[in-house]
Every structure is written in C-alpha cells, then in structure tokens.
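Some structures to go through are shown next.
Derivation of every value follows stated rules applied to the coordinates shown; laboratory data play no part. Everything numeric in this text was worked out from a predicted model, so none of it was measured. Cβ atoms are built from the backbone, for glycine too; each structure is taken alone.
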Structure I
Amino acid sequence: MKTSITLTSSQNPANPDQLIDFTATVSPASATGSVTLLLGTKVFMSGLPLSDGAVTIQTQMPLGTYAVTGAYSGDQNDNPSTSAVLTQVVTTQPVPTLSSVVNAAGGDWPTSGSAASIYGTFPGVSTTGAAGVPLPYMLDGVSVFVDGIRAPLYFVSASQINIQMPWEVVDRTATISVTNGVWSLT
C-alpha cells in the first residue's frame, strides 16, 4: 500500500539549549515498522519504532541550519516513503515562546468575545497599546490568529499580548498563532 510521511518540529527556530521534539507521522496510521531521521544524507537516528503510525523523539542540536527528513522503512503491507525536507534552524537569537493563554479577567480559558492574555517571549516586540476602538488587528507588526481567525489586539509587549477572543471561536482547544513578520509561533 502507498504511504506518506510528514515530519514536524516543536521548536523552529530553536536555541541550542532547547529541547526539540521531532514527530514523524506515517499514513496510513495502521503502518508498522520504523522511521529513520536524516540530517542531509547522514543518519541522525534510526530504528525509531512507530506507535499508532507516529514516533516522536526529543533532542538538542548545535547551532546551524539542518535539512531534516524522515524515511519510513515500510512493512509487509505498506511501501517505504520519505518526507519532505524540514529545515530546522538552531540560533543564538532570541526565540519566541508561548507559555500560557488565560482569561484576562482571571479564571479559566477565555470565552468568545472576552479579553485574553497570551504570555511568552516575543522577541523584538515593543510595548504598544491600541489607541482606541475599533481594536486593530496589528500592533507593532504583531498579529494573532485563533483557529485561523484574526483577533483584535488591545496590547503587545515582549512578554504579554492581550487580545479579544474572536466571537467565532467556541472550542477550548483552539490553536493560537502569533506572528510579527520575522517569526511565527503556534
């Protein structure tokens, strides 16, 4: 059976002291066998066994830019396959991080239309507040998307971003993406 493999990184870019999770996902999920990770053409890790069609490894890498691919071995029912190249960057530059999202009024996960505070590290962002209403969708080059929907911004800084949770978002497991044109973070 024909297969495909995708490779993702939990931190890209990353700093040399950060742990990076590489996840290789094989389709169909019923595939068994193993995955080999390659840096360029050299084997980085091999014989990584699949579990439910995926395998995750955690590692640190030295400074540099790496072309990482995943190669699925195949099994008696599934053909081997190779992922697209994932370019992993490890740098000494400040790396954006997202540590938490909370209801700005306190308590649990923010609800539709409420104010939310996003905490983390947002390199190169200056402290800027919205001048008034309607709230802008960009402050100091920063934009925030919740489940792909652009969120109005109250305030941005290097460690906190305050948004109005889009009215269309009702799921407590929403995906939040922050970008400033230089870096992006999900």
Structure II
Amino acid sequence: MNKIMDYTEKEFRLKKSKLLIALLLGATIVYFSGLLVINPEKYINFMARDSFKIKIVGIIGLIFFGFSSIIITFLLLSSLRKSIGIVINKKGIYSNYTMPSVGLVKWQDISSIQIHNEEKTLSSKKNDIIIIHLKNPYVFFKNPNLNAVEKMLFTQQINKYGSPVILNSLLLNCKFKVLEEAVLEGWEKYKYE
C-alpha cells in the first residue's frame, strides 16, 4: 500500500508483477505476430483466406505490441532500479513511474487538479486518472534529457488531456482512491506555500 514516512510525505511503490505480466503478454503477441509475417500461408483458414491480409495483421501486431513491449521493458527496468513510483511531499509531486517520466512537479507550477474517470467499455477496463494541470504545460519540453519519443508522448497527453502530467494507480501498489486522496490532500495543504 502506501507508506507514510511522516505526515508531510507519502510514497507509492511500483507493482512490478503488473509490469512483468504486461511484458510477457506483449512478448507473446509479438512472437505470434512475427509468425504471421514470416509464414502467412500457414495461417490461411475459412476466416482469413488472403495471405497478404494475414501478413498485414502480423505487421500491425509487431509494430504496436513491439513498441508497447519496449515501453514496458523500460518501465520494468526502471522499476527494478527504483521501487518508488510517486512521492508526494511539501515540494510537490515526484512522479517516477510513467513513460515519459515527469520528475518533480512543484505545487507552485500546478494550476488545478482534475479527477477523470473513463468509463469501462467492452475493449478496456475503467481507467481513473488524475490530470495535473500546469500553469505552463510546455515547460517539460525544455528538459535537455528528453528524447523524441518522450516529446511525442508529452504532446499526445497535452492533446488528449490538456496536460503532460497524468497519474494513475495502474502500476502502483495502491488503489486509485488512496492515490487520489493523497494528491488532493497535498494540493490543499501546499498550494499556497
């Protein structure tokens, strides 16, 4: 769960088992997608009669799940080095578990905090997120350590949510409600300091 070091600091640890399961699932799909690309004729059946279409499905699977597996591998390796995903204290929110990693977001840089509940659909689980709206959301692009993929991911988050800083409990060893309460409590306590 969350570890309270003292009243002013809360830490949320990463849940490595979720990352490992996602990595194994992604690697399995990449493997089978590769088989579709290498030998599509072997997989022709009454549903898929065209080897070209089978090969296209394999290529799409390789690209999407290959990219996802690379990101998950990065997160897993990162979590092995650092077991703490989020720290909330009087300085701000330090997020160390997402791709791209945002690092420290100071309370004074935050303009508002929004809880966003995405509804559960047939194809996805319910995804509750915390959107940290910044006074200047483009400040993260000035970081010289950002690579092109991280810049692209920040841009996607800004386009979708209006902020590059998105938190959820998916990879953390806590329930969303606990994370939400800690973030809102920290915001109320430190936003004017």
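So distance in nm of label points 7 Å out along Cα→Cβ at positions 49 and 73, computed for just one structure, reads 3.9; which one of I, II is that? It must be structure II, since only it matches.
With relative contact order in percent (Cα under 8 Å, 6 or more apart) derived from the coordinates and found to be 22, which of I, II does the value describe? Derived from the structure labelled II. Can you spot which of I, II the value 66, 33, 32 was calculated from, given it is Cα extents along the principal axes in Å? It was calculated from structure II.
When helix-only ellipticity at 222 nm (-39500 (n - 2.57) for each DSSP H run of 4 or more, over all residues; to 500) is calculated, the result is -15000; to which of the structures I, II does this value belong? Working through the options, I get structure II.
The greatest value of FRET efficiency 1/(1 + (r/R0)^6) of positions 25 and 89 (r between Cβ atoms, R0 = 30 Å, to 0.05) among structures I, II is that of I.
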